[in-house]
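What follows is a set of structures to go through.
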Structure 1
Amino acid sequence: MPFANLTMRATSSGLEDETVIATALSWLIGDESAVEMERTKSWHGSPVYMISVRLGSKGAIKRALRNMGPNLLKTLVLQLQQRMDEYNAIHFRLDLASLVSAQIALADPGAAAVVKARLKLRTFPGQVPHDVAVEALEELSERACIPSVLEEEE
């Protein structure tokens, strides 16, 4: 896979449960140990948590992208022209409310509660980054499926 890394970031204010957001991210990427939380303070002094994920191995990136489901990956392919920057990184935002409900959807423009994602593409001289990204995302979408949610036994 031509991906160098995948980073995801979300914030949790004092009104939100940071563990729910961290659990949702770990469910999405399939790796609880990759989720990091940092506690800081807002401008007004209330606690804020910065929840982040950084995946660097090809297997972890592939698993996380496949877990996003075929519809999201196909949408990224269709919108790739707008989402890829000059540094060969694909930017997208996931809706946080949907994610904590075990659903995966791109966030609407201007939405406040989001998970910001950046997928860095690795290309070599002579390759067209857009074509490499389209090929890789289409290949992943063929085997993609949203993971099931395990119910806790009481």
Structure 2
Amino acid sequence: MATYPNEAYPADATVLSLDGQDDAATGLAYVARGVNANSSPSYEVQYNRRLQRQNLILAALRQGMVVDEGSLEIGVYPIRYTLGGSRKTYNGATGILVPDDTTSVVYLSSSNTLQVTTSFPGSISTYLPLATVVAAGGVLTITDERVLALFTVG
């Protein structure tokens, strides 16, 4: 079983000192204390600017993500990736039915084809793992397996 650290939040004074600053590593702005609807730019504009930039950053992490579309169906976000030294593009999928009361794995094969089956192939160099999907009683539980490729060294 995994052990997760109990990460402490920074002190209040440290967080308050960020008001109105830009985070150097991400370029994301911290909205300053006191900003409101009458400020220029308004709180809504400042907040939405931050969200827009944050969403652009997160979009890359959404690639290849398997999601529950309801009614025992999954969808897969489009992804650009490299497998076996070849650049590939998968355009995504929607409405993929997962049989109830099963455990399935979802991956892209070396031929860039979405596979929903019972186990991953042997060598991670021949496929891109996406997710493990457990369907039980009409409810899907999806475990993101893209990390298996994210931290592969070889």
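Quick notes on this structure:
- Read-out Rg and Dmax of the Cα atoms in Å, for residues 79-142 alone, computed value 13.5, 43, structure in 1, 2: 1
- Origin of the derived value 1.8 (distance in nm of label points 7 Å out along Cα→Cβ at positions 87 and 127; candidates 1, 2): 1
- Computed 14 for relative contact order in percent (Cα under 8 Å, 6 or more apart) - originating structure among 1, 2: 2
- Source structure (of 1, 2) for helix-only ellipticity at 222 nm (-39500 (n - 2.57) for each DSSP H run of 4 or more, over all residues; to 500), computed value -10000: 1
- If percent of Cα pairs over 26 Å apart is computed and equals 48, the structure in 1, 2: 2
Read-outs: derived from the displayed coordinates by stated rules, not from any lab. Here the structure is a predicted model, which is why all the values come from computation and not from measurement. Cβ atoms are built from the backbone, for glycine too; each structure is taken alone.
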